[in-house]
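Heads up, there are several structures right after this.
Nothing in this text is a laboratory measurement; each read-out follows from the coordinates by a stated rule. Remember, it's a predicted structure, so these values are computed and weren't measured experimentally. Cβ atoms are built from the backbone, for glycine too; each structure is taken alone.
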Structure P
Amino acid sequence: MKHNFFFVEGKIKYSSFSQFNQMEPDAVLHDDVMRYLRDSSQWVQSIQVSFPYKRESYGLDEYGTNIIDEKGAKTFYGVICAWKDLFSQAPEVFEITTGVVCDHEGRAKYPLEFIKVSLNRDFLVENLQKLSEYAKQAAHGDGYILHLGM
């Protein structure tokens, strides 16, 4: 399960975003990484794009489509660069904790069992680097970042 990101130059009708589902993304973040970054991604002003309307919001939808334009790109750039710098210090393969194991009713099991996910540092940092470059371009009004949730 992944989140796909595209840098879009110029303007495109938001009803046309479905064409991007068939394209190779410019950058990819696994859903577990997105959940890990969720709190800080809520600081980013974005536009939720759900046909037939769009509205300004904060953060990135887990399953939906978002645009990060000039308004949110500067904050997105800062957040992504901070995470990129942090993850670049990790070992080549490392783990993040993404939650706790729950029973069938959604309650945490005791003793607590944590869900851990292994990540490749270089792949993650490379994709965060791409996103930071796109955020810089978007902050200058050269286009926008399109996020397609899972």
Structure Q
Amino acid sequence: MIKAIESALVGLVATVLGNDVKTVESYAGQLEGDISKVISRMPAVFVMFNGDTITRDEYSDEHHALRFTTLVACKDLRGKKSARTKEGGAYDLVEALQAGLVDQALGLEIDSLTATRVDMVFVSGTAVVYAIEWETGYTTNLGA
């Protein structure tokens, strides 16, 4: 289910943001190390799975509370403020994702997405990165 949700998130992010971003893909360390190697692919959104809290009830149901993050990365060669506040900058992308992803079930049998937090992850003279944390969940019956 994790792979299906992440894949569907990547697809929905690409649809919601369209031509406003150059890159939408699963996160595989693209922002680690030398950020200048990724600048040409920005603005970008990277999607990653954060974790799963699993609980079981007396009816043999297993409840999964899943957490995903979308990393919004924008370049700016003119100063830190511009990457956040310019038209199509990080703030606009964060707000567009919140509007477009909240309450979506991605065509899967999961709980609708809920945005739970937005944080600045990284800021430099060349890029700014914000993280939006999302929650969803599903239940499986282990006794079936």
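A value of 12.2 was derived for mean count of other Cβ atoms within 10 Å over residues 58-65; which structure in P, Q was it taken from?
The read-out comes from structure Q.
Comparing relative contact order in percent (Cα under 8 Å, 6 or more apart) across structures P, Q, which is largest?
Biggest value here belongs to P.
Upon calculation of P(r) over Cα pairs in 10 Å bins from 0, in percent, for residues 74-129 alone from the atomic coordinates, which of the structures P, Q produces 22, 35, 23, 19, 0?
P
Given -9500 as the derived value for helix-only ellipticity at 222 nm (-39500 (n - 2.57) for each DSSP H run of 4 or more, over all residues; to 500), which of the supplied structures P, Q does it correspond to?
Derived from P, not from the others.
Quick check on the output: 10.9, 30 is Rg and Dmax of the Cα atoms in Å, for residues 26-65 alone, derived from one of P, Q. Which one produced it?
This value belongs to structure P.
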